[in-house]
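Down below are the structures I want you to see.
Computed from the coordinates by the stated procedures, all read-outs in this text should not be read as laboratory data. Since the model is a prediction, treat every value here as computed from it, not as a measurement.
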Structure I
Amino acid sequence: MYNLLYEKVPTIYYNNGFTTEPNDFSIICPETICSNISYSDGTLVFDVTSFSSFLVGDTLTCYAQNGVICSLADTCTGDWLIALDTNRCCSTSCILDLTQFNELDICEDVIGDLEVLIKEPDDGDEFKPKDSVDIKVKVKNNGEEDIDVVVETTLYDTTENKEIEKFESNEEEIDGGEYEIFELDLDIPDDIDEDNELMVYVKAYEDNKESENCVEDWVDIKVEIEKHDVVIDEFLIKPSRISCGDIINLNMDIENIGSRDEDEVYVRIENNELGIDERSE
């Protein structure tokens, strides 16, 4: 078939009889009938097992092919499918291969009696630049002996394959059969790209015995940048103690973390009790 205008390999429909009516084509041609499919420069070539009727149409979406869209960091456990809406359509399921992140300190082996679960944040939660990500982690000791446990959490940019921030807890003793909740936090940088994919990675291990007890968990989070978002980054009053009639200086750093440029930004200071109502130029 020649002079086709599809960007990707079109879908081939099949009818085992002879027909020229488009409504008669509802079955996608199976691999047992249509094989060795190739598409280049508007030309579609494929082999068939017998004379039948064929019709080509738009490339199907991933969902229409019962596929799953994988992120850039995922590995497909099945076959990659050609889909209209993505280049990352997997026929089965997606798994995250942590070994591809060369700046991420992961467990050499997931081993031992510990069990870890990220309770907060949830997978897919959205944050803004400069937000603090509150992380709550449940670590359970499924063994019989008491274990001194350390929890590490990392904010990782899987798009650029780099560590953004890392925090390590103090060691906490967990009795056999019991669990402890660890609370940590990481900060979203102000220069993060909204299109980048971020991961909160958590590793829990036995202090000084990581090779014997080490487990991990992770969730993906998203960055949402508003169009208009101007924040006060730092605020300083000099002097800090004043008397009536004194002059004070207010110094502050203003930062635009929104996606749009802002031309008419000003600061207004109000205090009704002191009769203050000032606006910056």
Structure II
Amino acid sequence: MISSFTVRCVGFLGGQVLKRFWKMKHIVHDFLEEKDELPEERALLRDENWLLDLAFLIDVTSHLNYLNLKPQGKDKLFPNLVNHVSAFKMKLKLFISQLEKKDLSQLPHLKEQSECVENIVNFEKYIEKIKLLQEAFDSRFSDFSEEEDRMLAFINAFSLSEHNILKMPSNMQMELTELKANSVLKIKFDEFSSVSSASEMIGFWRSLPCEHFPEMRNLPQSYACLFGTTYRCEQSFSSMKMIKNKLRSRLSDSNLKDCLLLSVTNLTPNITGLGKAKQSQKSH
């Protein structure tokens, strides 16, 4: 039972399981040897080439797990997701460049195992694997490149060059030019923190005068409606699971909807004001 559980853990790529298995690989081997089980799998734990591949897998999986965690959390918009994916694609190029120079500083497990190997390590196969991962990311996120100019205008319209403005839709070019020249709005934008939150960014665009920037006021709506993360969905399901318990037998669909809105909204209800608006029931 324990040995079969160990083997399942080796095949499970999520979380920190692979890292933990790596630290325990000698213990796992000794345990299997003592029980005289899984001779073929046990032999792999003494195979230098297999251990090199496993070390590379652990390092790449760690970077992917880190990428998966970055977009999670509150106030994450679609541009945040695009930025994280673009950063990871640049990291893949960096990994290839470092592997060509036999620099394993970003692949610590592969570096550890390669130092224990007597023969010369062939890094070309790992470069090919990273290139395949690059191609997968380019194919999966090909639409992101089409949004770069509009997304840059949403994040910081004041940083747009004339060339970038000319690449925007014609109905927005005039408003972008006027916005860049508006020193008052520029000062207001600069008052935000260096890493503006989603609410700050949307609040700035909503503050633009409607009569002067009708098209630019519509720009944040398209990005605010795009989900850059599944956080809201997961939060809603978790809240619904807590609300719909066995003690809430009289809970209607309407009440459930209201409870869900209260649990996931960022708005703070004015309980005092709502209470004053209600007529108190005086006892007779």
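I, II: which one has Cα extents along the principal axes in Å, for residues 86-197 alone, as calculated, at 66, 30, 21? Considering all the candidates, the number was obtained from II. A value of 13 for relative contact order in percent (Cα under 8 Å, 6 or more apart), calculated from one of I, II, originates in structure I. In this comparison of I, II, the computed figure 0 for helix-only ellipticity at 222 nm (-39500 (n - 2.57) for each DSSP H run of 4 or more, over all residues; to 500) is attributed to I. Source structure of the calculated read-out (Rg/Rh (Cα atoms, Kirkwood Rh), 1.12) within I, II: II.
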